[in-house]
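Values in this text are rule-based calculations from the coordinates and carry no lab data. Predicted, not measured: the structure shown is a model, and the values here were computed from it. Cβ atoms are built from the backbone, for glycine too; each structure is taken alone.
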Structure P
Amino acid sequence: MAVSIELTKEYGYVVLVLVAYAFLNFWMSFQVGKARRKYKVFYPTMYAIESENKDAKLFNCIQQRGHQNSLEVMPLFFAMLLLGGLRHPAVTAVLGALYTVARFFYFTGYATGDPRNRMKIGVRLSGLAGVGLIGCTASFGISLLVRETA
């Protein structure tokens, strides 16, 4: 049985949130590049080693945790955003925008060198938005299963 999907005008907001997150990811990548030059951690090295680099912890907070964690969760975020937006485009767009802002604070908090600073806004806000996105996506999945066939 085929399912046809009609995209509403509001789904455009969902797509724009995805684009905003892509820009955030590019910005985080540039921050990592700047940190590589500043702390002299050159490719292909992923982690700075404290015995070799006095700024290893700060670099690792920026590169490995601030940016890398955002990359790790990005596929799940994109899937929840795009699928949940099919049924609840406005709510999903707001939650996605909230999540994007939260990831900015997550990154900048981590980039201070004190991992606890990611907790102030970043973790709490992204967790709340993430749960909402999962709810929107679950609602979309359930609606497919319970819809009446013509």
Structure Q
Amino acid sequence: MKAVEIMYKFTDYYRNEVTLSFDDHPFSQFPKHVWVICRYKNKWLLTKHKERGLEFPGGKVEENESAIDAAVREVKEETGGIVATIRYIGQYTVAGKGGTIVKNVYFAHVKKIGGQKTYYETDGPVLLNHIPRDVKRNRKYSFIMKDDVLTLCLTHIAD
């Protein structure tokens, strides 16, 4: 007997419909986007996107690349972080004006942060002791951090 899948539905910062599940790839086996919640030396490892603000690393899966490989690459590109361990947390969809995207969420521990010449579209690594309670209202943070995906994933990780 298959366990009942739990889907969380809510709207994001831009009022797009979001559906999140912690089940094994409920929306797509081959998502085109990834988001990586990172820890480094007991701190949260984020990046500062040049336009959006503070956020966890993430991005698009490139051609002939697996989602987990994309997650590891995005952490390196955007923070200089070398992933020690990474695990799939869940998957969500965002139904926006331009169509629906599917994104895998991962949780990674980073073993080392190295300096690099470019951090692509970001200004590099940002370490935080904690994620502020007012992140949804705090202008320093990206819209990606301002919906229930972050809250639910952090609770799931803590469990």
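Here mean count of other Cβ atoms within 10 Å over residues 51-58 has been calculated and equals 13.5, so which of P, Q was it run on? Going label by label, the one that fits is P. Given a value of 12.6 for mean count of other Cβ atoms within 10 Å over residues 115-122, calculated from one of P, Q, which structure does it belong to? Answer for the origin of the read-out: Q. Of the structures labelled P, Q, one was used to calculate helix-only ellipticity at 222 nm (-39500 (n - 2.57) for each DSSP H run of 4 or more, over all residues; to 500), giving -22500. Name it. It was calculated from structure P.
Could you figure out which one of P, Q the value 1.5 for distance in nm of label points 7 Å out along Cα→Cβ at positions 27 and 67 was computed from?
Numbers: P: 1.5; Q: 0.9.
It must be structure P, since only it matches.
One of P, Q was used to compute Cα Rg over 2.2 N^0.38 Å, and the result was 1.26. Which label is that? The read-out comes from structure P. Look at mean count of other Cβ atoms within 10 Å over residues 19-26 for each of P, Q: the largest one is in Q.
Quick check on the output: 1.0 is distance in nm of label points 7 Å out along Cα→Cβ at positions 35 and 107, derived from one of P, Q. Which one produced it?
Working: P: 1.0; Q: 1.6.
Working through the options, I get structure P.
If you line up P, Q by Cα Rg over 2.2 N^0.38 Å, for residues 75-122 alone, the top spot, with the largest value, goes to Q.
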